[in-house]
Structure I
Amino acid sequence: MRLGLLGFPISHSLSPKLYEKFLGAELTSYEMFSFEKPSEIPSLSFFADKLNGLNITSPYKTHFMKEIIVESDLVLSLGAVNTLAFTERGVIGTNTDLLAVVEILKNYLQEYGDLEITLLGDGVMAGLTKIVAKALKIPLRQFSRKSTSDLSHLDLSKINQDIQQLVINSCSRDFVFSGKLKGEEIFWDYNYSFLPHQNTLPSAVMAYHDGQEMLELQAKAAIKFWKEVNPKLK
């Protein structure tokens, strides 16, 4: 299987190692396509000639939406994809972020009981989180960098702690949270191996989770998707 990753920046990405781990000898190549500007991104035909499947990360999850086939109404409502399959039927897209967030939030509900989400950010992943939280009937409040003057130093220590607080950081890696916490929160960072948070947050909250688990679930879901829509890969 010939795969690749599109995004910027992606030098930190663990995707090549993850797909090598899960696919073994089935993985023949994994190419990295890092473009700082959308205007630099090649056409879909460029990728189709080289790959069986393409992963897409920030900030390009909406880049190809008007050119691809999306068969999930939920993904269409989200308006963003992170996985493309190049098939005889055309280029088919899905969003494995969605599947991973659903699974992890269900696990958190089982582990911690009732939750209330404090969501940091307002991008694609924030929109996805709101959709999933609504479907799972989890109360959610959102703080955006567009509407909050200093999101990095937000005071979350005064939020009602009668229900377990789950703080989710959906901001990109240029954002570092240095605000106030009560110490009883669960903090879920969608970023993985992000040292500014790994060095400070585990000792400041009840539990700190980074994006490693989500990344692995995304990869497994992507492999399943590629093989389902392209029988030649089975």
Structure II
Amino acid sequence: MLPKLNDTPKYELKIPSLDKEVKFRPYLVKEEKILMMAFESNDQKVALNAVADTIVSCINEDVKVNELKLYDIEYMFTKIRAKSVGEEADLIVTCTDCQHKNDVKVNLDNVILSDPGEIDNLIQLTDEISVEMTYPDFSKTLANQKVLEQNSEVESLIELITDCIVCINTEEEKIMIRDEPREKITEFVDSMTNEQFAKLRTYVESVPKVEIPHEYVCGGCKSKKEVKIRNISDFF
């Protein structure tokens, strides 16, 4: 019988939204092949599904990946990738002062989540009407093609806000969004004033972002720069 290689979890990471520690192993050749084909497809939905499947394969606990947040998926995969094919990634960073393009090595294991601070998920729109919000889970994000494609910034924002609404509270009732047709929810958002819409936008934009802080000296202007790498897909 042939031996099994590298099937024992060696490392630990924390699932951000659950504040839960899990053990994981690096992904293997069989998983890397699937990932490479998914990324080469240039289909974000296919790539995210491959990433989620890889996470499930590599961690040692039964985690309902579809109930996690998108930032959980990005954070966990970055940690797993760092232990799988190397902690350093080569990137090109453009200096914001002199526009010089710098070749830098970024340590993926330094990945963190931005802190949104204290955000109230109950947003008062009028004296009588409020909405309860939550960051959408991974399955909801994956199902919303308009959010994934981001062809229109305004349309993507409205779609994301709609995905974040859990219920609408009036003086008479609590209306659960899951029971309402999508077009009715969109109509509700479209009927808001700019001030009301801005409150929901602030909530949506507070979602934690996966980022890697990095310092380098610009080869052009020779100044010391601090950047936060947020386009995690560049590493893969």
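Figures for the structure shown
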{"read-out": "With FRET efficiency 1/(1 + (r/R0)^6) of positions 102 and 166 (r between Cβ atoms, R0 = 30 Å, to 0.05) derived as 0.10, matching label from I, II", "value": "II"}
{"read-out": "Per percent of Cα pairs over 24 Å apart, the highest-valued of structures I, II", "value": "II"}
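No value in this document is a laboratory result; all are computed from the given coordinates. Since this is a predicted model, take the numbers as computed values, not measurements. Cβ atoms are built from the backbone, for glycine too; each structure is taken alone.
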